[in-house]
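Some structures are shown below for you to check.
What follows is calculated from the coordinates using simple rules that are stated; it is not laboratory data. It should be emphasised that the depicted structure is a prediction, and the values quoted were computed from it without experimental measurement. Cβ atoms are built from the backbone, for glycine too; each structure is taken alone.
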Structure 1
Amino acid sequence: MVRKIIYAIVALIVVVQFVRPKKNIAVVKSPNAIELHYPVSKEVGILLKTSCNDCHSNNTTYPWYSRLQPLAWWLQDHIDEGKRKLNFDEFNSYTSKKKKHKLEEVIEIVEHDEMPLTSYTLIHRKAALTPQSKDKLINWAKGLIKVIH
């Protein structure tokens with residue numbers, strides 16, 4: 001009986017490997033992308049790409065473990081949630097009030113070391129923000145709030 005249960009579990013694990021979530025990879029750049037409408041310095045652009053965009057844009061760079069279930073589902077859930085909260089590729093589709101609010105949240109979250117997530121930076125070491133990179137992101141967001149009408 002135990003052997004049958006083990007075989008069933010192994011079979012289930014094998015079967016779920018073929019059920020994959022849709023990947024977050026856009027074919028073309030969104031016309032609402034933040035850098036097409038607001039100043040994003042090269043340094044800030046690199047920080048966004050390295051530390052934010054995997055979960056907060058329309059393009060994720062998928063690691064090797066994203067091919068394994070249930071990790072792929074867990075990862076996709078993080079991406080979907082991140083995009084719901086803030087999507088830099090759809091930023092210009094937000095109202096001015098929402099843009100400012102999202103930037104205020106960026107400031108607060110970065111100041112309190114809430115982003116990037118620890119679970120992300122454990123594997124993606126380069127995504128961890130140094131005090132200098134935190135200051136760059138915070139100052140950029142504060143400056144952007146001032147130019148949004």
Structure 2
Amino acid sequence: MEWFREHMWETWLGISAILLVAEMFSLDLVLAMFAIGALVGMVAALVGLPVSVQLGAAGVTALAAVWLLRPSMAKRLHGGPELSLGHGKLVGREAEVTADISPTTVGRVMLAGETWSAVPYDETATILAGEHVEVMEIRGATVVVYPVARLDP
């Protein structure tokens with residue numbers, strides 16, 4: 001215990017390093033803010049301030065960092081473009097009808113090089129083969145489609 005009092009700045013540095021290593025596993029940025037507080041405690045120890053002041057400085061700095069720094073850092077770290085994966089990336093794409101689609105008949109469309117079962121989005125519409133449609137949603141292995149108005153010169 002005496003070693004810790006004689007080498008307080010090394011103790012703070014060790015605490016900071018342990019917190020940063022633990023942060024790598026959580027990626028929640030809370031432990032990183034505590035590590036910043038420990039570094040401030042280390043500076044206070046290097047200056048020669050009493051242990052109670054070191055603890056207070058470390059605690060206040062850690063709480064301030066959690067309150068002030070963490071929200072913007074977490075937003076930058078965890079933010080980014082929304083990624084569409086799997087079948088979700090096909091919603092909004094255009095497809096060509098290969099077999100008539102009606103409210104009573106499941107038709108077929110060619111979408112992204114694959115043939116899909118298709119039903120109309122508008123339950124009163126009939127869509128003929130050769131027309132183009134937009135994929136509105138995907139229900140299992142069936143796409144829900146809506147006709148696209150084509151302007152051919």
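Given 36, 17, 13 as the derived value for semi-axes √(5λ) of the Cα gyration tensor in Å, which of the supplied structures 1, 2 does it correspond to? Don't skip to the end; give the middle numbers.
Values: 1: 36, 17, 13; 2: 66, 13, 11.
This figure was derived from 1.
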**Report entry** Structure from which -16500 was derived, helix-only ellipticity at 222 nm (-39500 (n - 2.57) for each DSSP H run of 4 or more, over all residues; to 500), options 1, 2
**Finding:** 1
Report task. Work out distance in nm of label points 7 Å out along Cα→Cβ at positions 91 and 115 for each of structures 1, 2, then name the structure with the largest result. Result -> 2
Query raised in the report: Looking at structures 1, 2, which one was relative contact order in percent (Cα under 8 Å, 6 or more apart) calculated from, given that it came out as 28?
Result: 1
Query raised in the report: Where does the value 5.0 come from, among 1, 2, when distance in nm of label points 7 Å out along Cα→Cβ at positions 35 and 139 is the thing being computed?
Result: 2
